[in-house]
Structures are given as structure tokens and as C-alpha cells.
Structure I
Amino acid sequence: MILITHALVGAALGKQIGNPFIIAPLAIALHFCLDTFRHGEYLNRQSTFKNTTWKVALDLFSGLIIVTLYLKFSHSSIETLQNVFIGTFFSLLPDLTTVLYWKFHANFLKKIYAFHEWVHPYPKGDQRYDWNLRNSSNDIIFSLIAISILLFF
């Protein structure tokens with residue numbers, strides 16, 4: 001899944017769960033569950049840190065802008081705003097650890113990286129990760145559901 005999807009789903013989770021200590025592990029688990037679905041990736045075998053930084057930044061910025069706009073206009077309680085932030089952060093954390101391992105090869109992140117790779121249903125470079133509408137439909141569906149939860153529930 002792309003970062004926008006993880007951020008939105010984490011925010012929706014944070015809005016719905018009242019206990020911040022439950023949100024964090026649920027957001028991480030939900031991240032891995034979402035990654036089991038077919039989804040488009042803008043990273044591939046030819047990706048380097050240098051040529052993908054702008055894509056990751058745009059993806060992350062877009063997701064955080066949507067969550068921030070929700071927080072600004074929702075008139076929610078401080079606790080709800082905090083929980084939305086916690087859900088967003090922890091839903092993005094597995095991808096952050098992947099980037100840290102990919103860039104810096106930090107051995108303490110190797111098992112998390114391996115698990116993250118394992119939950120993806122297809123091998124790296126598989127055409128089912130190509131960036132196209134068919135592969136990105138789950139991202140779109142989950143993002144729309146998350147936005148609906150944020151706005152209407």
C-alpha cells in the first residue's frame with residue numbers, strides 16, 4: 001500500500017478507538033494486514049533512495065495533508081485528535097523501519113524488514129505491483145473507506 005492509504009486508515013482507526021495504548025499495536029497490525037492485499041507500488045527493483053525520495057515525500061505529504069485538514073476542521077476533542085495522530089504515526093511506522101533498513105542496513109531492523117517483505121503476497125518486481133489502476137484499486141477503496149469513517153462516523 002502507498003503511504004496515503006496507511007495514513008488514512010491509521011487516522012480512521014485512531015478516531016474510532018478511545019484507548020491510545022490499543023491504537024498503536026492495532027495500527028501496526030492493520031498496516032501488515034493491508035499489505036497482504038494486491039496493491040500498486042511506485043518502488044521497483046530499479047528504485048534507489050535517490051530516485052524515489054521525491055515519490056515518498058509526495059506520498060507522505062499528501063497523506064499528512066489530508067489528515068491535517070481533517071484534524072483542523074473536525075472540531076474533535078483533544079483526546080480524539082491525539083488518537084488520530086497516534087493511529088497515523090503507528091500505521092506508517094512499518095514503512096519507516098523498512099526505509100531505515102533499506103538505506104542504513106541496521107541489523108536490529110532486519111527481522112521487521114523480513115516480516116514486512118513476507119506479508120506482501122507477490123515477490124519483488126512482480127507485475128502485480130506495477131503502478132496502474134488495477135493494482136491500485138485496493139489503495140483507492142481502503143482510502144475512500146477511511147475518509148468516510150473520518151468524515152461520517
Structure II
Amino acid sequence: MSTKKYHQDCSPCPLAGALDVIGDHWTLLIIRDLMLMNRHEYKDMLEAWEGISTNILSNRLAKLTDSNLIASIAHPESKRRKLYYLTEEGKSLFPVIAEMTIWGFKRKENDFIPPHLKELLTGSRTKVEKAILKSLKDWEEKHLAVS
């Protein structure tokens with residue numbers, strides 16, 4: 001059995017090290033779901049459009065937790081369920097997610113963008129970032145205060 005080799009183990013490049021953590025599309029889509037789509041439960045993430053499988057979702061959530069990009073708390077309705085949320089380090093990925101979204105939209109314009117994110121594509125990224133971070137803070141105040 002071979003051991004997975006990480007870029008950071010053989011390359012001094014910071015981008016290569018970042019790709020070890022967020023270098024696959026499932027990881028970025030989970031971060032998107034937590035950051036932009038208000039999906040905080042495992043079952044909600046499974047229902048995303050892209051159709052992630054249960055084993056990949058479990059793997060990526062564990063990887064993101066180990067990397068300190070997300071954390072979880074017990075669900076207030078059932079201790080068997082969890083609520084996932086972005087850590088401060090996870091939230092710091094907003095500019096990356098925003099720029100990738102804008103870049104992707106420019107390459108292939110479509111109607112997928114939810115109304116609350118349209119301004120990201122047409123207006124001020126700073127305004128959208130403040131609104132998203134406020135939304136995340138409001139969620140945390142509601143859910144983390146009771147944990």
C-alpha cells in the first residue's frame with residue numbers, strides 16, 4: 001500500500017501546499033456550500049446540485065476539519081447529527097472563492113447564480129464579502145452560543 005505524497009512534502013511552493021488542502025473540486029464546493037449557500041448539515045450538502053457521494057463527503061469534511069478550515073458542533077435537535085461551519089481560516093478563503101466564481105461566470109454565463117450572489121458578479125465584491133461574513137457571524141451567534 002502506498003502512502004499519499006503531498007505537494008508540501010516535496011515542493012517549497014505555497015500554491016502546491018494550498019492545493020494539498022483545497023485542490024479538488026469537492027472540497028471547494030463544500031466550502032462554497034458553507035460560505036455561500038447556508039448548508040451546514042451533512043444531508044444538506046448531499047442534496048447539492050453536483051451530487052457528491054457519501055464517502056467523498058465524509059472524507060472531505062474530515063480533511064477540512066483536520067486542516068482547521070471547518071469545525072462542527074452537535075446538532076441541537078439530535079446529538080447524532082452535526083452542524084458544520086467555517087473557522088476564521090476557512091472564512092479567509094472568501095476572496096479565492098469569489099474570484100473563482102467570477103472567473104467561472106465570465107467563461108460560461110448561466111442562470112445558476114442565486115439572487116443573493118448576483119451582486120458578486122456585477123457589483124462590489126467588498127460589499128458582498130461583508131454581507132456573507134455578517135451572515136456567517138449571525139449563524140454562529142445563533143448556533144454556537146447554544147452549544
Structure III
Amino acid sequence: MKKTLLYLSAIILLLSSCSITKGVRDQRNLISGTWILDDVSFENNEGTFKAVVFNDAEAICFEGSTWFFRDNNSTGKYTIKDGSLCAGGERFIRWSVQERAENYNSQFQFKFIDEKLKDISGGVGYSLNIAYLTADSMTLKSNVNVDGQPVTVVYEFTKK
């Protein structure tokens with residue numbers, strides 16, 4: 001009887017440690033769906049920037065891109081329109097929301113996968129701070145350095 005109780009307690013502890021918090025679950029539910037990336041801008045530094053975003057394409061190529069997030073299996077994709085500066089097409093991703101320490105925003109994280117859901121990024125991914133999130137709009141921010149100076153890349157989305 002004691003052994004059974006001990007095993008049952010261990011299983012419950014293991015299962016509860018793998019679950020996500022209510023806050024993360026709520027954010028995942030809000031993110032789930034189709035979004036349009038309306039604007040990519042830069043804060044905390046003056047000047048004009050020409051930036052390659054996510055080692056994929058120039059920032060201007062992402063404006064107007066469509067992003068789809070499926071929360072039941074943490075997969076999704078974004079689609080860039082073909083253009084003179086942009087290699088259009090779909091890019092498949094696996095995404096998550098990570099809770100951070102108190103008084104800090106949660107982070108949206110993703111890495112590239114193929115159509116068969118296999119990692120193609122060698123474990124390398126991207127983390128963006130969730131600055132603002134509602135059912136209709138989302139703002140993600142990423143802190144980077146340009147010539148040793150801090151710059152914040154701001155991604156503003158609206159839900160489709």
C-alpha cells in the first residue's frame with residue numbers, strides 16, 4: 001500500500017511539473033491564430049537601419065507578412081510576400097511562451113522546422129519579449145546591439 005501511494009505521488013509530481021502555468025496558457029491561447037505583422041521598427045537609437053531579421057530577410061520584407069500559430073502542437077508558420085528585396089514563401093516554426101522572473105515580460109520563442117516538424121535550425125532559436133498582448137494586437141520586442149549600441153527591434157502585429 002505504501003509503495004503504491006509513493007508511486008502515485010511520484011507520478012502526480014512528475015505530471016504537474018510538466019504542465020504550464022495559467023498565465024502562459026492564457027498567452028498561448030491569445031497568440032493562437034493568424035496575425036499580420038504590420039510594422040517592424042527600431043527604438044533606442046537614432047538613424048536608419050537595414051537589418052536582416054531572424055537570419056532570413058530584410059526587416060522591410062516582414063512588413064505585411066502573415067503569421068499563423070497553432071497552440072495545440074506549438075507549430076506555425078510565417079509567409080513573406082515575394083518581392084525585389086524579398087525571397088517569398090513559407091517558413092515553418094515551432095514556438096512557445098516562456099514565463100520570466102517576476103516583474104519581467106514573458107517571452108515568445110521560436111525556431112525553424114521543416115514541413116515534417118523536424119528541427120532545421122540546429123537548436124538555434126529566437127526570443128522576443130512580449131511587450132503587449134490582447135485578442136487583437138501584439139507587440140514583440142527584441143534587444144540587439146548595433147556597433148556596440150543597444151537597439152530594440154519592435155514587431156507590431158494585428159490579429160486577422
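Thinking only about distance in nm of label points 7 Å out along Cα→Cβ at positions 35 and 75, which of I, II, III has the largest value?
Checked I, II, III; max of distance in nm of label points 7 Å out along Cα→Cβ at positions 35 and 75 sits with I.
On mean count of other Cβ atoms within 10 Å over residues 83-90, which of the structures labelled I, II, III is highest?
Top value of mean count of other Cβ atoms within 10 Å over residues 83-90, among I, II, III, belongs to structure I.
To test your reading of the models, identify which of I, II, III gives 19 for relative contact order in percent (Cα under 8 Å, 6 or more apart) when calculated.
II
With percent of Cα pairs over 22 Å apart as the yardstick, tell me which of I, II, III scores highest.
Structure III gives the largest value of percent of Cα pairs over 22 Å apart among I, II, III.
If helix-only ellipticity at 222 nm (-39500 (n - 2.57) for each DSSP H run of 4 or more, over all residues; to 500) comes out at -16500 when worked out from the coordinates, which of I, II, III was used?
II
Every number in this text was worked out from the coordinates using simple rules, so none of it is lab data. The shown structure was predicted, so the numbers you read here are calculated from the model rather than taken from an experiment. Cβ atoms are built from the backbone, for glycine too; each structure is taken alone.
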